[in-house]
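Every number here is computed from the coordinates shown, using simple stated rules; none is lab data. Only a predicted model underlies this, so the values are computations on that prediction, with no experimental measurement involved. Cβ atoms are built from the backbone, for glycine too; each structure is taken alone.
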Structure P
Amino acid sequence: MLSRQRAYLLDILRSAEAIEEYISRYSRDSFLKDTRTQDAVLRRLMVIGEAAARLTPETTAPETTRRFEDVPFYKIVGMRNRVVHDYGQIDLEIIWETAHMHLPVVRAELRAWFDLAGADEV
């Protein structure tokens, strides 16, 4: 795998882990009331989406996208586009659901790969 692709995957993993840390002590209701944490989570989702956009095309990164078949890179890019272009219309319930239900899958899959790949792959 090209080092640039590994760097994008690492960006995704680090941002997913940051989101986990940001919301770990929050309930849904407390998250919905805390605009600073919302902003931090949205910023990290943009980073994740930007990195995923560089991996998405099968023509530029087929070995990467096929390796992580359970990671919906195209949906991640779609989330980024919604956050960037529809800022006033963001549904924070969906952001909370994404952070709690979908990012853990992405995080686990990438963490497992980086752990197996060893330090030379990071």
Structure Q
Amino acid sequence: MKTRALSIPKPIEDVGMGYYYTNMDVHEVERTAQASGGEGEGGETVEIVEYEFDQVTTYGYPTYSLVVEALIRERYTSSDELAIQRQRESKPADFAEYNDFCESCKAKAKPVFFPSEEGGE
């Protein structure tokens, strides 16, 4: 899920009761906002820097595999995956799209769990 924040998020955040956020693919986004002007209408326009990122919620401390699976589940159910696997030969374009998506999920999660390998490929 795409999320925004005013400060750089931690890669893994404990949000309580056994749940964790994993924040990936963080990048800076500038936007214009209307500053509150106190009395009356308007106010001046200001530039705001936010951070946009993909966020996955897991129960239990996140692992690479758990986060990749959660990312895949945002688009495909387990049943969807089984159907795509069964039809791999008869619908190669669908399988290629699914496979590319899975690889992109792995690429998003990898820097969080294997930061020393970042850029090393």
Structure R
Amino acid sequence: MPAPIYDIFVNQYASFDMTMQLNDSTGSALPIINWGFTGSIKTNVDTDPPITKFNIIVADITSSLINISLIPCQSALLNKPQYMYDILATNNNVNPVEVYRLVQGKVKVSLGVTDLDSDN
């Protein structure tokens, strides 16, 4: 089954923050203890290496919430109006380890004028 498609919007030179709740097919929170998460932004699927990677932390283990973010120096690297991304989850509690693509889509960038290093 393909991962859900969800486009995100990022302001260049600014912080980006998104929280995602992980549920199973019945709507219950997934047990994400010992899970790992990673996500990348690329110009296209064949681009290597990624433009940047997301910072992903578990925000609430009980509610299965993860926080996905970019700091301003990461969003500054996004100098085109559109990229692509995906987020992967690794379940380390099973053998063999299972990897799931949680979400994928476009990163739509609002290009900025003033960057962090601009003088007054």
Q: Work out which structure the value 14.7 belongs to, where Kirkwood radius over Cα pairs in Å was derived from one of P, Q, R.
A: P
Q. -500 is what came out when helix-only ellipticity at 222 nm (-39500 (n - 2.57) for each DSSP H run of 4 or more, over all residues; to 500) was calculated for one structure; which of P, Q, R is it?
A. R
Q) Out of P, Q, R, which one gives 3.6 for distance in nm of label points 7 Å out along Cα→Cβ at positions 23 and 79 as computed from the coordinates? A) Q
